[in-house]
1. With mean projected area of the Cα convex hull in nm² coming out at 11.3, pick the structure among 1, 2, 3 it was computed from.
2. Using helix-only ellipticity at 222 nm (-39500 (n - 2.57) for each DSSP H run of 4 or more, over all residues; to 500) as the calculated read-out, with -25500 as its value, let me know the right label among 1, 2, 3.
3. Which of 1, 2, 3 yields 1.0 for distance in nm of label points 7 Å out along Cα→Cβ at positions 50 and 66, as computed?
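Read the figures in this text as sums done on the coordinates, not as results from a lab. The shown structure was predicted, so the numbers you read here are calculated from the model rather than taken from an experiment. Cβ atoms are built from the backbone, for glycine too; each structure is taken alone.
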Structure 1
Amino acid sequence: MSSDIATIVYSYFFVGVALLGGISLIAKHTIKKHTESIEDKLARIEYALFNDGQTGLINKVDQLIENQLAIKIDVEVMKARAESKPRTRAK
C-alpha cells in the first residue's frame, strides 16, 4: 500500500514538473515574441543617439552648445567695441 502511495506522489510530482516546464517554455517564447519589436525600436533609438560618434544626436547637441558659446562671446565682443567707440553727434 505504501509503495502505491509513493508511486502516485512521484507520478504527480513529475507530471507537475513537466507541466510547469511546458508552461514556462510557452511563456518564454511568448514574451520573446512580444519584446522583439521593442528591442528593434530601442536599437534604432540607440543608433540615432550614438551611431558613429560624429553624427549622433548627442554629438549634434554638443556642437550646438559649442556654437552657442562662440556666438555669445562674439556678441559680448561686439558690445564692448560699440561701447568703446566715441559717440559723435549727427548734425
Structure 2
Amino acid sequence: MKENKKKINCSTFQKQESEIKILTNKINKAKGIQVKVLYAEELQKEVEVLLSCSDYDGKRLDCKNCRFIANLRKKTANLIIKTKELG
C-alpha cells in the first residue's frame, strides 16, 4: 500500500522536523523515565522554534498545519515531563 504523505513546504519546518524525529526516536527507545524526560525537554525546545516562527502566516495552509503539529508535539512532551512527578 502506497503511503500518501503531504510535505509542509517550509525550510524551518523541514529542519526542525529532522531534529524532532531524532528526539522522538530517542524518547521511544529510552529505558528510564528520567532519560525520556531529558529528551522531552529537548523536544520542547525544538518545537518552540516552530511555534515562535517569525514567518508564520495564519492564511497559509502549510503554516496552519505546522502550528497544529507543533502544538500536538508540545502537548506530548509536556505529558512525558509530567510523568516525572508521578515517579
Structure 3
Amino acid sequence: MEAKKNYMVTSTYTITKTDTYLVNSETKEDAIYIVENQNNTSSCHLYNETESDPEDESNTVKEVSFEKTEDGKDHYWKEIGENNDK
C-alpha cells in the first residue's frame, strides 16, 4: 500500500473562447479596432460567447511538505527533492 503524502498538482489545458460582438455604426477597420482594444463602448455589444471543452490536458505532480519559515512566524509548501513524477 502506497503511503499517503501531500502533492501539488498543476493541471494545464487549452480552452478556446469565442466572443462575437455587434458593433453599430462603424467602419470595418474601426469595428475591428473597437473589439480588440475597447470593447466596452456604447457602440459595441457582446452578442455571443462560447468556450470549448478543455483539450491537451497535462498534469505535473510534485510532492510537498508544509514547513515553517526560518523565523517560525509563517508556513509555506516546500517541494520535496527530485523524486517527483510527472
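1. Values: 1: 13.6; 2: 6.8; 3: 11.3.
Source structure for this number: 3.
2. Numbers: 1: -31000; 2: -25500; 3: -3500.
For helix-only ellipticity at 222 nm (-39500 (n - 2.57) for each DSSP H run of 4 or more, over all residues; to 500), the value -25500 is produced by structure 2.
3. Values: 1: 2.1; 2: 1.0; 3: 4.4.
Going through each structure in turn, the value belongs to 2.
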